[in-house]
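These are the structures, in structure tokens.
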Structure 1
Amino acid sequence: MKTTVKNVCILLALGTTILSSVCAEASEKIVTIGTAGVTGVYYPAGGAICRLVNRGRKEHGIRCTVESTGGSINNLESIRKSDLELGVVQSDILYHAYKGDEIFSDVGADTKLRILFSLHSEPFTVVARKDAKINTFDDLKGKRVYLGPPGSGMRATMDELLQNKGWNSKSFASVVDLKSSDQAQSLCSGKIDAMVYAGGHPNGTIQQITSMCPTRLVDVSGPEIDKMIAEHPFYTHALIPGGMYVGNAKDVKTFGMRAELVASADMDESTAYLFVKAVFDNLDNFKTLHPVFATLDAKQMVRANEAVPFHAGALKYFKEKGLIE
């Protein structure tokens with residue numbers, strides 16, 4: 001007979017303390033949050049959520065774990081396939097996945113996607129080496145650039161921006177693919193002239209790059225950006241405050257998205273409720289777990305998405321607390 005931990009727990013119910021601990025873990029329900037690379041904001045965001053959920057492990061029997069992934073698109077694909085229970089994703093990529101358009105036109109709409117709550121804003125950020133003579137977004141033409149990992153939400157957002165400007169990959173001298181860990185060195189060594197990044201601020205990756213060599217955060221504004229924001233509910237004007245990074249004293253105008261914690265409608269209501277409750281009941285603590293969370297407030301985190309509905313478990317909590325009607 002095949003012996004499993006469950007069998008051992010049943011047969012040796014009077015076992016040692018160590019065995020009791022093993023049995024308790026075996027009975028836990030594991031819920032995994034897909035994030036992104038470990039150097040960005042999504043990974044620590046997932047860790048912060050799990051930290052609060054796991055405080056009550058003994059009471060509710062759920063253990064939250066974090067997985068580093070390829071980012072928004074990877075997380076949405078994994079939720080669709082039931083390989084992940086939860087994912088942190090960009091609001092624009094979530095919208096397209098729910099509608100089944102743009103980059104998701106081949107696989108179709110995933111109308112089971114549900115939002116638990118919103119997290120931080122994610123300004124679209126362009127960082128250029130100061131000697132590359134890039135003062136505006138239009139100056140990127142003819143330059144060597146890094147546009148984000150292929151298949152990532154960041155790259156998809158950049159592709160939409162290029163389409164609105166009437167550009168494509170041939171508008172640049174070269175489009176260089178890099179590991180996330182190589183971005184800073186590649187920019188400062190001259191392998192690339194500029195790179196794009198979408199994430200909350202202050203941001204560890206941007207802090208590292210701006211500290212390594214003279215850089216400039218570039219404005220991403222103009223008629224094309226205004227048109228994108230007017231046409232899409234998931235985009236908004238954004239500002240990166242001056243003085244946040246070395247050598248960048250002036251405010252930088254750009255546009256941005258929001259990070260959303262997302263699940264499938266197949267997730268049971270009690271589990272979704274528990275995750276929302278763990279964060280919102282401890283929001284003051286949560287805001288201290290990463291600098292980008294410092295300005296979060298509950299009403300902002302339950303701002304309704306015009307396309308993707310909230311999970312039933314999240315709605316239950318929000319109504320109980322009077323956050324929505």
Structure 2
Amino acid sequence: MSAPFHADIAGAPPPASVEWLTASDGVRLRAARWGRGDAPLVAVFPGRTEMVEKYGSTVTELVGRGFDVAVIDWRGQGLSDRLPDAPLRGDVPDFADYQKDVRAFWAWLAAQGVAPRFVLAHSMGGCIALRALINGLGIRAVSFSAPMWGLTLPRATVAAVAPLAAFLRALKQDTMEVPGAGEEFELWNFPFERNELTRDAVAYAHAQAQLRAHPELRLGAPSIRWLAAALREMQALQQLDAPNLPALCGFGTADQIVSQTAIRQRMASWPGGQLVEYDGALHEVLIERAGVRDDFFAKTAALFAASA
């Protein structure tokens with residue numbers, strides 16, 4: 001069944017299809033696909049808070065380089081199902097739920113007669129993608145943008161999250177917002193001068209304008225149980241070997257959101273993995289300044305072409 005797509009803010013070519021999917025647990029998801037099905041397909045795994053339309057420039061870039069593209073709204077964000085009583089709060093009780101979204105995404109693409117050859121994953125999407133690949137997701141190569149394989153949180157905070165979440169779960173209040181979450185989670189209002197996402201003022205203003213034009217796409221701070229689930233998943237993944245397939249990873253050396261140490265450690269042990277560090281860049285490599293963005297896309301396209 002067709003789903004809405006806000007072409008007025010996406011800045012992307014018209015998609016071939018935008019549809020509602022249903023995960024195995026009944027959660028409704030939205031996904032979009034570009035291309036005629038005759039080019040190698042890149043499946044995009046977005047980060048937390050993001051939606052299909054935010055990847056308009058990424059879609060345009062990849063289509064221009066000869067790829068078909070598909071993008072999903074993870075549960076809890078975009079136009080996919082959210083917490084009914086707190087739609088601005090990002091939430092999942094367990095990161096395994098995102099794998100249900102991956103399976104629904106893959107099944108939807110298969111039903112259209114296309115199979116992804118590659119994955120491009122940003123931030124939280126990098127965490128989801130790594131788990132899917134370790135579980136045996138069949139692709140030929142993967143490109144990570146600032147993957148969330150660790151967070152820049154104080155040790156005391158990390159240690160306190162699990163017991164706090166357990167206490168709140170007993171009270172049936174673990175879907176409450178992470179304590180201390182501030183205005184930095186409201187991208188649509190947060191000033192460029194203080195942002196930790198990109199040094200590109202035009203790209204940042206566009207991301208804000210998207211959310212101001214369509215408030216239903218906004219997402220704020222995560223729930224305490226989301227944070228507890230994220231920490232559990234990242235810790236579990238750190239104990240597992242990287243899959244044996246070609247991989248590129250790029251991140252900015254000024255990134256204050258994800259752990260640079262965790263990224264370096266993972267890529268150092270990835271068979272044939274390539275790590276690119278962009279001096280002074282922030283978290284959103286895909287919408288960073290042109291020099292960073294263009295280099296990352298060029299390296300991603302070269303990896304995919306070599307693995308095709």
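30, 17, 16 is what came out when semi-axes √(5λ) of the Cα gyration tensor in Å, for residues 54-189 alone was calculated for one structure; which of 1, 2 is it?
Label of the originating structure: 2.
If you work out mean count of other Cβ atoms within 10 Å over residues 94-101 for 1, 2, which one comes out largest?
Comparing 1, 2, the top value of mean count of other Cβ atoms within 10 Å over residues 94-101 belongs to 1.
6, 25, 31, 21, 11, 4, 2, 0 is what came out when P(r) over Cα pairs in 10 Å bins from 0, in percent was calculated for one structure; which of 1, 2 is it?
That value comes from structure 1.
Of structures 1, 2, which gives 0.70 when FRET efficiency 1/(1 + (r/R0)^6) of positions 110 and 278 (r between Cβ atoms, R0 = 41 Å, to 0.05) is computed from the coordinates?
For FRET efficiency 1/(1 + (r/R0)^6) of positions 110 and 278 (r between Cβ atoms, R0 = 41 Å, to 0.05), the value 0.70 is produced by structure 2.
For distance in nm of label points 7 Å out along Cα→Cβ at positions 150 and 286, the calculated result is 3.7, so let me know which of 1, 2 that is.
Label of the originating structure: 1.
Supply the structure label, taken from 1, 2, corresponding to distance in nm of label points 7 Å out along Cα→Cβ at positions 166 and 198 with the calculated value 4.2.
It was calculated from structure 2.
Ranked by FRET efficiency 1/(1 + (r/R0)^6) of positions 78 and 126 (r between Cβ atoms, R0 = 35 Å, to 0.05), which of 1, 2 sits at the highest value?
2
We did not get these values from a lab; they are worked out from the coordinates using the rules stated. None of the values given here were measured: they were computed from a predicted structure. Cβ atoms are built from the backbone, for glycine too; each structure is taken alone.
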